[in-house]
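Q: Multiple structures follow.
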Structure I
Amino acid sequence: MWQRFKIAALYTGGLLGPLGGGVVAPMLPQIGGSVHASSSAVATSLTAYFVPFAAIQLVSGTLGERWGRRRTVRVAYVVYAVASLACALSPSLLTFLAGRTAMGAANAFTSPLLLAGLGGAVAPERLSRAIGTFSSFQAAGSSFAPLLGGVAAALSWRLAFVVVAGAAVLLACAPPPGRPRPGAEAPSWRPLFSGRMGLLSAGAFLSYLCASALPFLVALYAGDALSLRPDLTGLVLVGFGLAGLTLGSVWGAVTDRFGPRACGILAAVVTAAFVASLGRTGSVAVLVLCWTAAGAGASLLTVALQNLTMRAIPANRGGALSAVSAFRFAGAAVAPLAWLPLYHAAPARAFGAAGASLLLAVPALRATGRVTGERAPG
C-alpha cells in the first residue's frame, strides 16, 4: 500500500511542474493590477519560469544523482513551495518575477529526478507503461493549469499559488528513492556527451520546436484564417493536451510491444503530416481534428524519447533525462523565433516547414540503433 502511494506521488509530482508553470496565463490582467504592471510585463513571468527550468536541467539531473534523489527532490519541493508563496504575497512585479524564477529553478531538480526515481520504483517489465503514465500526468498539468488559473482569477489570483505551494509541501513527504552517491560512486558527466545522447537531444529539440510548442501558431491561424473568437480558440487548442493526457499510458504499452525507437519514428512521421496540414485546413472542425491528431502523435513521440533516454545511461538516469529535457524546452523557446516570420509571410508555408523539419527526427532516431550497436528498425 505504501509503495503504491509513493509511486502515485511520483506521478503527481510530474503534474505539479507544468501546473505551476502555466497557471499564470489566464490571470495576467489580475496579477498586473495587484503588482502595478501591465499584462505584457506580467507575461514575462512565463519566460522567468521556463528559462531557468530549461537551462539548469543541463546539470540538475547529474547533481541530483550525486546529492541523492530523495534529498534533492525534497529540498526542491520546499524551495518550490516557498517561491510559490512568495509569488502569492508579492507586492511588486520584481518580487513576483523573482519568485517565478525560483520556481522554475526548483522544478529543474524535480521533474527529471522523479522520472528517474520511477525507473527504480517499478518492475522493469512495467517501465514503459510507467513512463507513459508519467507523460499523461505532465500533460494533465499543462491542461489543468489554465483551469486552475481561471478559477483563481475569478476569486483571487493569489489563491492559485497557495494551492501550488500546498501541493509541493505534501509531495515533499514522499520523494523518490535514491541515496547520495559521492566520491567514486558519483555519476560521471562523460556519458552525457555521447553520440547517443546527442541524437536523443536532437529528437527532443525537434519534437517541441516543430509540434508541442506550436499552440501560439495554431491560435494565430484560427483567428486570422478562420475568424475564430479568442474564447473559442482555447477550445481548439485543448485537444492537443487532452490527447496526451488520455493516451500516455496506452503509448507506454505500445512502446513496450513494438519498441520505443520504432514507435518514435512512426510518431514523428504521423505528427509531421498532421502539423503540415494545419495551414491548409478550411474549417474549425478540420483544424481541431488535425491538431488533436498531432497531439496524439507528439505524445507517442515524447513517450518514446523518454523511454530511450531512461535506458541510455542506467548509472545516471537523472542526468540523461534532465539533459534531454533541457533541449526539449530549448526547442519551445526557439519556436516563435523560427516560425513567426515565416507565418506572417505565408501561414501554410510555416506549418509545412515545421512538419518537414520534424521529419529530421526520423534519421536521428534510426541512428540511435547504430550508435549503440543495435540494428535500427526498418
Structure II
Amino acid sequence: MDLILRGGRVIDPASGLDAIGDVGFTGGRVAAVAPRIAEPAKEERDVAGCLVIPGMIDLHTHVYWGGTSIGVEAEPLARRSGTTTFIDAGTAGPGNFPGFRKHVIEPSLVRILAYLNVSFAGIFAFSRTVMVGESSNLLLLDLHECVRVARENADLIVGVKVRVGRGAGGSSGIAPLDLALEVAEELGLPLMAHIDHPPPTRREVLERLRPGDVLTHCYRNFPNSLLRGDGGVREEALRARERGVLFDIGHGAGSFGFHACRGLLAAGFPPDAISSDVHVLNIDGPAYDLLMTMSKFLVLGMDLNALVAAVTAAPARAIRRPSLGTLAVGSEGDAAILDIEQGAFTFDDTQGESIAADRRFRLRGMVVGGAWWQGAAG
C-alpha cells in the first residue's frame, strides 16, 4: 500500500460512514477503509484527532487564470483550502475553452472540470474597473459552437453555464437561459444558472430548471432572494426542489447574505452544495476559498455530516462523477484532513454584515491522487 491515514474520524456521506479508522491508498485510488488496516504502507500519517473526508469539490469557481480577467490560480487555492477538484463555472465559452484546456487544465496538479459558458467569449470583462455581462449581447450566444466544443471536450465539460440578471444579461431578460437550456438538452447535460438582480425574476428562472439543474447564488439577499419577507421559503423554490433542482451557495463577491442564510436554514431549506464562487474580486475576502465558506456554515449550526456532504457527495452527483466525493474503495484517491480550530474569528458576508465566532475549519493536510501533498497548508 502506498499511503495510510491512521486513526482519524472518517466521514464519507456517500458511503454512510462516520467512524474512527484508517484509510489506505494504492495506485492513486482508495484501497481500503477499516477500523484498522493491518497491512503496512510505504508512508503512514497519524491523523488522530482530525477529520478525514473525501477530497473536496468546489462546484463554483473561476480558475481560468491568465486567460480571463476573473480567473485565479487553482493550485494555491487548493493548498490552502483542501480542495482537490475545482469546477470552473463558465469562465470559458466555446471561443476560448481550448486555451483553458491546454494552458490551465492539462498542466494543473489538481483536477479542474468545467461548465461551458453559453456565451462564445465566456466571462470576458470582469474586473473592478470593467464589467460587461457576457449574456447582454445575444449575438455572442452561438448554440452550434457550444454543442461542438462541448462534444469535443466531453471528458472535461460537466454542464452548461448561463448568467442571467440585470448585471450579467442587461436587457436580455430570460432569453439567455432559454438558449442555454436548448444547448443542455441537446447535449444531455445539466445546466447551472446564475441569477443576480431582476429581470428576470427568480420565479421565471426556477420554473424553467429541470431535475439535476443547479441554481447557484441560492442564499442571496433581496432582491431575487428565495427567502420571503416573513421568513418563509418562496413557493417556486420549494416546487423546484421537489422536482429535483439543486441549490448551490456560490458565495462570490455579492451573492451570499447571512440574513438569507440564517432564514433559509431556520426554515428547513439547506443548500445542496456549498461552493465559494472564488474569483479575482473575492479571493482576498469575503469568500477567500471553500474552507472559509464552509466555516461560515459551521458557525451557523449546520450539521457536520450534512456540511461534508455539501462539499463532497452532493457536488459529485451534480456533475455526474460518482468516483469523486467519496472514500469508497476504488474511488479517486483524494482526501482532505481537517480539524476545528478554537479561537476568536470574524466572518463576513457580501452585504457588509459580520459575525463573530469561536471556531473554524483548519486544513491539516490533503491527499491528491493517492499521495500526501507536500507543501499544502497545515
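Q: Out of I, II, choose the structure whose coordinates give distance in nm of label points 7 Å out along Cα→Cβ at positions 122 and 354 equal to 2.9 when calculated.
A: Clearly, the read-out refers to I.
Q: Follow-up. Compute Rg/Rh (Cα atoms, Kirkwood Rh), for residues 202-249 alone for each of I, II and report the one that scores greatest.
A: I
Q: Which one of I, II has helix-only ellipticity at 222 nm (-39500 (n - 2.57) for each DSSP H run of 4 or more, over all residues; to 500), as calculated from the coordinates, equal to -27000?
A: I
Q: Ranked on distance in nm of label points 7 Å out along Cα→Cβ at positions 18 and 130, which label among I, II comes first with the largest value?
A: Result for distance in nm of label points 7 Å out along Cα→Cβ at positions 18 and 130 over I, II: largest is II.
Q: Which one of I, II has FRET efficiency 1/(1 + (r/R0)^6) of positions 114 and 170 (r between Cβ atoms, R0 = 25 Å, to 0.05), as calculated from the coordinates, equal to 0.55?
A: This figure was derived from II.
Q: Which structure, out of I, II, was relative contact order in percent (Cα under 8 Å, 6 or more apart) calculated from, if the result is 25?
A: I
Coordinate-derived values only; no laboratory data. Everything numeric in this text was worked out from a predicted model, so none of it was measured. Cβ atoms are built from the backbone, for glycine too; each structure is taken alone.
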